[in-house]
Structure formats: structure tokens, C-alpha cells
1. I have 2.0 for distance in nm of label points 7 Å out along Cα→Cβ at positions 57 and 161, calculated from one of the structures I, II. Which structure is it?
2. Taking distance in nm of label points 7 Å out along Cα→Cβ at positions 177 and 193 from the coordinates of each of I, II, which one would give 2.3?
3. Comparing I, II, where is FRET efficiency 1/(1 + (r/R0)^6) of positions 97 and 145 (r between Cβ atoms, R0 = 25 Å, to 0.05) highest?
4. Taking -22000 as the value of helix-only ellipticity at 222 nm (-39500 (n - 2.57) for each DSSP H run of 4 or more, over all residues; to 500) derived from one of the structures shown (I, II), identify that structure.
5. Given a value of 0.96 for Cα Rg over 2.2 N^0.38 Å, point me to the structure among I, II it was derived from.
6. Can you spot which of I, II the value 4.9 was calculated from, given it is distance in nm of label points 7 Å out along Cα→Cβ at positions 9 and 217?
7. Supply the structure label, taken from I, II, corresponding to distance in nm of label points 7 Å out along Cα→Cβ at positions 73 and 257 with the calculated value 1.7.
Structure I
Amino acid sequence: MRINERGGYRQSALVLGTAQLGGAYGIANRTGVPGPAAIARILATARELGVTHLDTARAYGESEQRIGAVEHGLSVITKVAPGVPVRASVDASRAALRPAGPLTILLHRAADAADGWAELQGCLASGVAERIGVSVQSPEELRRALDLPGLGYVQLPCNILDRRWNVDLSGRPDLVVTVRSAYLQGLLVAGTAVTWPNLPDAERDTVVAALDKLAADLGRDGRADLCLAYLLSLPWVTSLVVGAETEEQLRANAALVDREPLTEAEREHVLGVLPEMPVELLDPSRWSR
């Protein structure tokens, strides 16, 4: 698998998301939470495929504990529990994960930077953290986070329908930028089989039809391939966090990530075809549960 480097930090183009290992994550989830044996297989397969990192969080149910129960050999990115003192959350993460080395540690909420960033810098200085950063929800949060001293990692939600992230990070070559929610929590793969929050079915059907036509016209292997190829073509993207409920899903995602991304011309064509979507769809925090 392709490995990308930012300031000496090496990370595979695919990062294994593990929210699914701690709870029934994703609006299109139909299989529930994998059992211990299935989790062990998923983590072993990730390493076999060349995945270097997995992504978890204190807030992901029992994800950290289930990961820590397996000898997996992967580097770990985790996130501080919202509203919890940084050191207390990090100590709990280390106890659950039993890491062999330092963690990459992010604030799960950008708003916690006001009180927690100095403490997170302390984790970096002490060697508990290999790199520190922030998980952001919006371009406004990203712009504020870029001013944090020692920022080395940003995680943000983006997908082929989301045009909000018009950012220039060319001046930050050492910054790791990892994209989550590449399939918009499964909506883009499920297509017309599920209701899309805050979007009428007729508009959903139009978007899905446009995605299918683009995939065919550009020689991609369906919507999933198109979605990942689009994101990997963005010059500021280091890696994609994609979760898997099964070993088969992980293998399929790894195969797609290994394909060539869209060219700049193809990406511009995609942007010219797809309609702009309301932020109420693009931001899952605005979905009614």
C-alpha cells in the first residue's frame, strides 16, 4: 500500500477506522459490532495489506478495549474524550490500548483546544505522543486550529459532495491531513437503498444517478471507487480513514485506495456535474437521530 510522508511521519494512504469495532456506527450499518475473533482478523488483515495506522477514540464505545485485546502491530491514532482532562483521557487510552510505542493523539473537539492544548503539548514533549492534532468539524474550526503551536495532525470530514473545504495548505507540508467520512457514513455507497437525512428522495435519486454515470464515464469501479479516487486526488489529503465491519470490506477498501486517483481534469469534471448539497446533509451532527 502507498505510504505518504509528512515531516518524517509515515502513514499509509488507508487508515483503518474503528468506530465500527466499538458500536454499530454508520447510518447504513447492517451487520452490527464484530465479535472478538472477527476484530482480530480485521486487524491482522490490515497489517497484511500494508495499513500502518488505525484510528480510534475514547468516545468510540469499547473500541479501544477491543483493539487493546489484540496483538496487532499497528500504530494508533486516538482522540481525547470530549470534556475530559487531556492527561486523564490519555492515561485511560493507554491502559485500554496497551500500545507498544507513543500514540498519535488528537482532541476530539476543536473547542477543547482552549483548555487542553497546552496539556496535549506536554504529552508530545514527554514522548507519550508521537504527534498531536485536532479533529475538526468545519472549515472555520480548521482555520482556527492551524494557529495552534506544534499542530502536526488534522482530521476532518469530507466527501465527493462536500465543497466546503476550499483550503490552501501548501504552506504546511509537514501537516498530516486525514479525511474521514469518505462515504458520508455509508450513504454514498448505500445510494437509494436508504433515506438520506435532510434531503428529499427525489434529490437523492438524482445525485445517485449522477454519481453512477460519473463512475462509468471515468472508468471507475462504482460509487465507492469514485468517492475514494476523488478524495485522494485532493493535493492536501494525506490519507483516508475508512472503517470496516468485516474483513471483506477492508480488503475491498484497500484495493480501491491502491487504484490511481482522479486526475485534476477529472476532478474538475466531477465538480462541474454534481450539484451543491445543503450543509444539513453534509454535516452528520445536524442529522436528527
Structure II
Amino acid sequence: MAANGESQTVSEYIVHHLTNLTYGKLPAGFERYDGSVVPEGGQWTMAHGAAESTAMGFNAIHVDSMIWSIGLGLIFCWLFRRVAVRATSGVPSGSINFVEMVVEFVDGTVKDTFHGKNPLIAPLALTIFVWVFLMNLMDLIPVDLIPHSLMLAGVEYQKIVPSTDPNITMGMAIGVFVLMLFYSIKVKGFGFVKELTLNPFNHPMFIPVNLFMEVVGLLAKPFSLGLRLFGNMYAGEMIFILIAALFSVGVFWLLPAALLQIGWAIFHILVITLQAFIFMVLTIVYLSMAHEDH
């Protein structure tokens, strides 16, 4: 199960596959994996193992998550621009037909869900749906294929599913949250403050209670949005890793493990599509609520 020829326990195999390629700053005095001690002032380096990633704290970035998410975003932009350039007034076919179906589906969802007037919402919903779907789709690639290949090239850790990284999912959720606040203030003005302080009890005496309840409900939206996507995709990836670990148990487990991989992959096609759709719909709903001026 180890790409470097060393044997691994199942636990080590799972931990290795769940460790991000991390670049950050190790604190001074930290003892590294090879026995060396980080000098005074700290050291910027690639983390070797979960302990070093943890020691870096906020002074770190998951390089693999950033590369794969940005790369998939560029693929989305390139593909849709290419289709847009090739589109004609005739009967669409192939990729053009598929992209038009996706655009019409998202546009219909926005029209049914969003009750305000904002030209940003439909493009934003399309971007979220396709981008999240592409990130989730990476979960269907065999768990050892890319990490094993990159390990041969000297890259020890590699997580190729960005949506299994809470930093990615929460980053997108915070972006949606910022838009919610922006449009709430832009559309409602001072009414947004009244909404936070005079709901659900319309009396000045209950302003502290109302404010606490409304702020908690407001902050719960980005957390539920980001953690829902992360939790579902992380669980799906974990199952793929556990099934892959069965291949090392013995020859009698090869066929059951292969059937389990195929079965879970087929079922997971529904999961990755559904999670992208849910993230998109909740984004539209939250922004629609931000545009409601009572």
C-alpha cells in the first residue's frame, strides 16, 4: 500500500491519504521528523506529516487544495468560454448541448427560487454549481492513482478532492456570507438593523434577545453551508479509502473490494451532484432572503 516500497498499517495508510500537502512556517524550537530543530525565527517549509501541519497553525496553506480548486475553476472557465464561442443559432450537439442544458437548468432554478432582481445571481449560481461539481467529481478518481504517481516524483502528500478540505468549503461559504451582508445592507439599509433587533419580538424590551437569536441564525448559515459540503464529501472519501485498504488484506478480498468500489462510485455520482446542487440552491435562497425588503 505504500508507494515508496515500505509497508504501512491500515491506520497509517488512512492518515497518509487524509494529509494535505502543506506549506507554512514552523515555530522556533520545533523538532522535525528527521530530528532537526527549527532555528530561531521559525522556518518556512513543506510540512512532513500531520504533526508539522498542526504546528504551523494559521501560518500555513494547503497547496494541493489550492492547486486543484484553482485548476478546476480554470477548466470550468475555459470549457464554458469555448462552448460560448462555438455556439450557433442551429441545433446544438455534443458539448454545446450539454452546457446549454446545464445553463438552462441553473437559470430555471434561479427563476424559481430568487425573488429579487440581480443580474449577478444566475452567473454566480452557475459558477458555484459547476465548480463544486468538478471538485466533487475528483472523488471518483481511484484514491491511489494520483497520490502514488506524485509520490514517485517526490511529492509525499496529495489530496485531490478540494471539497474534502474544510478550508475550501468554508472559504466559499464565507464568500456567500459576505454577499449576504452586502446585499442586506444595500437593499434594506437601516431596515436590516431593525430586522436583527425587532424580530421575532417587536418590542424594545426584547432587543437583546432578538439580536442574539438573529445573529446566531445569521452566522449559522455559512457554517451549515460549508460544513455540510465538507462533511458529506469527507465521509465519501473516507469510504473510498477504507475500501481501497481491503485490497491489501488478501487475495480473497480483491473481488469484494472491487465490487464495493464500483458500487460506491456509482452511488457517489448521485452524492456529488446532489451536494453541488444543494450548495447552489442554499446560496440562491440566502441571497434571496437578503434581497427581501419588508
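Quick note: the coordinates plus some simple rules give every number you see, no bench work behind them. A quick note: this is a predicted structure, and the numbers were derived from the prediction, not measured. Cβ atoms are built from the backbone, for glycine too; each structure is taken alone.
1. I
2. Numbers: I: 3.2; II: 2.3.
Working through the options, I get structure II.
3. When FRET efficiency 1/(1 + (r/R0)^6) of positions 97 and 145 (r between Cβ atoms, R0 = 25 Å, to 0.05) is computed for each of I, II, structure I gives the biggest number.
4. II
5. Details: I: 0.96; II: 1.21.
Corresponding structure: I.
6. Working: I: 3.7; II: 4.9.
Source structure for this number: II.
7. I
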